[in-house]
Structure P
C-alpha cells in the first residue's frame with residue numbers, strides 16, 4: 001500500500017486551491033474566447049482553457065514535474081464540504097459569466113451601433129430638410145464611423161450575431177448605398193439622396209430582427225446615452241442645463257414610446273418630466289433624488305427588455 005501511495009503521488013502534483021484556480025481560469029478563458037475575442041485570439045484562449053481544465057482534471061502539470069514542483073504536500077485532499085463549495089462556485093462562475101458576457105456584448109454592440117447610427121439619422125434628417133452643408137458634415141462623420149463599426153464586427157461577432165451568415169453582405173449593401181449617395185449629398189439632388197438613404201433603415205432592422213434584437217432595445221440604448229447627460233446635470237444641481245437637455249432627451253424617449261408605451265415606459269416619461277419640473281421650479285436640492293428615480297425606472301425596463 002505504501003508503494004502504491006508513492007506511485008500515486010508521483011503522478012499528481014496539482015491539488016486543492018491550485019486545482020480550483022485552474023478550473024476557474026479555464027472557464028474564464030473559454031468565455032473570453034467565445035464571447036469577447038476575435039480570431040485568432042479566441043483560438044489561443046480556447047487552447048489555454050483546454051490546458052488549464054485538462055491539467056486540473058488529471059491533477060498533473062508537466063511544467064511542475066519538470067521543475068520538481070508540487071502545489072501542495074502529497075497525500076492531502078480537500079474535504080467533502082470544500083469540494084461541494086468549489087463545484088458550486090465553478091457552476092456559478094460558468095453560468096453567471098456566460099449570462100453576463102451575453103448581456104454585455106449585446107449591450108456594447110447596441111451602443112456601437114447607436115453611436116454610428118446617430119450620424120446616419122442626422123444625415124437622413126438633414127437631406128430631408130434640404131440642409132446640404134449640415135448633411136455633408138454629418139455624412140463626413142458617418143463614413144469613418146460606419147467603416148470602424150463594420151471593421152470591428154466583421155472580425156468579431158458578439159454572441160447574438162454569431163450565427164448570422166448575412167451580416168457581412170448587409171454591411172456591404174449599406175456601404176454601397178453610402179458610396180452611391182455621397183455625390184448626391186455633396187452637390188446633387190438632396191431629395192433623391194434622402195430617398196436612397198432611407199434604404200439603409202430596413203437593412204439594419206432586418207439584422208436586429210433575425211438576431212433576436214428588438215427595435216425597443218435599440219431605442220432604449222440610444223435614450224440611455226442621452227439620459228446620462230441629464231442625470232449628470234441633475235446630480236450637479238444645474239437647472240439650466242437640465243432644461244436645455246430635456247428637448248433632445250424627450251425626443252429620444254418618444255422613439256422608445258413608439259415601440260412600446262406600457263406602464264413601465266410611462267414611468268420613465270413621468271420621471272423625466274419630474275426632473276424637468278423640479279429644475280424649472282428651482283428645487284435644486286431635490287434634483288439628484290429625481291434623477292435617481294429616472295435612472296431606476298429606466299434600469300427596471302432595460303434589464304428586462306433591453
Structure Q
C-alpha cells in the first residue's frame with residue numbers, strides 16, 4: 001500500500017495526505033510533480049496520489065488539470081482542504097535588505113505578491129518544485145538569498161524567519177483530491193461533488209452556452225468552470241467542471257447524458273463526498289422523484305395507458 005504526494009516531507013500535499021485514514025501506516029512516496037504522481041498510480045506503483053487542484057486565491061491548478069486531462073483510467077476518490085499561509089526565511093545572518101533572489105513555488109509566489117512587492121521590489125524569482133524544496137534549495141546552495149516556506153516550517157530547518165504569515169489572504173485554502181485507479185463509485189451521500197472534463201465539438205457562436213444549458217435546464221449548479229487549451233489548434237478548449245451532486249442523482253445523470261450527445265469527449269473523473277459537507281440546493285422540479293415521475297409518465301404514454 002503506497003500513496004504518492006508532492007514531496008518532500010512537510011509540503012501542504014503531505015499535510016493533505018495525513019487526512020486520509022487509509023494512508024496511516026502505509027508507505028508514502030514523494031514525487032516531484034503532478035505528472036509523476038498520476039503516472040505511478042497508472043502504472044500500479046501506488047494505490048493513490050494526493051494532488052492539489054484548486055486554491056481559493058489563485059483558482060484551479062492548471063498543471064493538475066492538464067495532467068488529469070491526459071490521464072487514463074483514473075478517478076477522484078476524495079477531497080481534502082488545507083489552510084495555507086507562508087513565511088519568508090533566510091540563511092542565518094542574512095538581512096532582508098541583502099536578499100535579491102527569492103526561491104519559491106510558483107503558486108506560493110503568486111499568493112504572496114503584495115508582501116513581496118512591498119518589501120522586495122527588486123528581487124528575482126527562482127521557481128521551486130514545492131514549498132519545502134524551496135527551503136531546502138536555500139539551505140543547500142547560494143543560488144538564492146531567501147525562500148517562501150510553509151508557515152511554521154522554519155523550525156524544521158536551519159533558517160531564520162524574517163516575516164510570518166505573508167500571504168495576501170489569511171483565509172486561503174487549497175483543495176486537494178486523492179486520485180486512484182477506476183473503481184465502483186461510493187454511494188451518494190447528499191453532499192457530493194462530480195468532476196468532469198468536457199471538450200466543445202467546435203469553435204462556433206453559442207457552443208459554450210449549449211454546453212452550460214445541459215446543466216442549467218436540469219438545475220445542476222457548477223462550483224468550478226475553467227477552460228484549458230486542448231493544444232491541437234488555436235482556439236480549441238476543454239472545460240474542467242466541478243458540479244454539485246452525484247452521478248446517481250437523477251438531475252446529474254440526465255445532464256451527463258445531454259453532454260455525451262453534445263460533446264466529442266466527456267471525461268468523468270468521479271463523484272465523491274465534498275470536504276466542506278455542503279449540500280446543494282435542489283428545487284422540487286429537479287428532485288429525483290420528479291425525474292422518476294416524468295419518466296414513468298412517458299412510459300405509460302407509450303404503453304397506451306390512461307395518464
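Just so it is clear, none of the values below were taken in a lab; they were calculated from the coordinates. Just so we're clear, the structure is a prediction, and the values are computed from it rather than from any experiment. Cβ atoms are built from the backbone, for glycine too; each structure is taken alone.
Which structure, out of P, Q, was helix-only ellipticity at 222 nm (-39500 (n - 2.57) for each DSSP H run of 4 or more, over all residues; to 500) calculated from, if the result is -27000? List each step's numbers first, then the result.
On the way: P: -27000; Q: -8000.
It traces back to P.
Tell me which of P, Q gives 1.8 when you compute distance in nm of label points 7 Å out along Cα→Cβ at positions 27 and 83.
Working: P: 1.8; Q: 3.5.
Derived from P, not from the others.
The value 3.5 for distance in nm of label points 7 Å out along Cα→Cβ at positions 155 and 251 was derived from one model only; which of P, Q is it?
Corresponding structure: P.
Between P, Q, which one scores greatest on relative contact order in percent (Cα under 8 Å, 6 or more apart)?
Details: P: 14; Q: 20.
Evaluating relative contact order in percent (Cα under 8 Å, 6 or more apart) on every structure, the highest lands on Q.
22.0 is what came out when mean count of other Cβ atoms within 10 Å over residues 11-18 was calculated for one structure; which of P, Q is it?
Details: P: 17.4; Q: 22.0.
Going label by label, the one that fits is Q.
Name the one structure among P, Q that Kirkwood radius over Cα pairs in Å, for residues 43-194 alone of 20.3 was derived from. Mind showing how you got there, number by number?
Numbers: P: 20.3; Q: 17.0.
It traces back to P.
1.7 is what came out when distance in nm of label points 7 Å out along Cα→Cβ at positions 91 and 123 was calculated for one structure; which of P, Q is it? List each step's numbers first, then the result.
Working: P: 5.2; Q: 1.7.
The value was obtained from structure Q.
Of structures P, Q, which gives 90, 52, 31 when Cα extents along the principal axes in Å is computed from the coordinates? Write out the running numbers ahead of the final one.
On the way: P: 90, 52, 31; Q: 87, 47, 35.
Label of the source structure: P.
A value of 3.1 was derived for distance in nm of label points 7 Å out along Cα→Cβ at positions 35 and 59; which structure in P, Q was it taken from? All intermediate terms of the calculation are to be shown ahead of the outcome.
Values: P: 3.1; Q: 2.3.
This figure was derived from P.
Between structures P, Q, where is distance in nm of label points 7 Å out along Cα→Cβ at positions 19 and 283 highest?
Biggest value here belongs to P.
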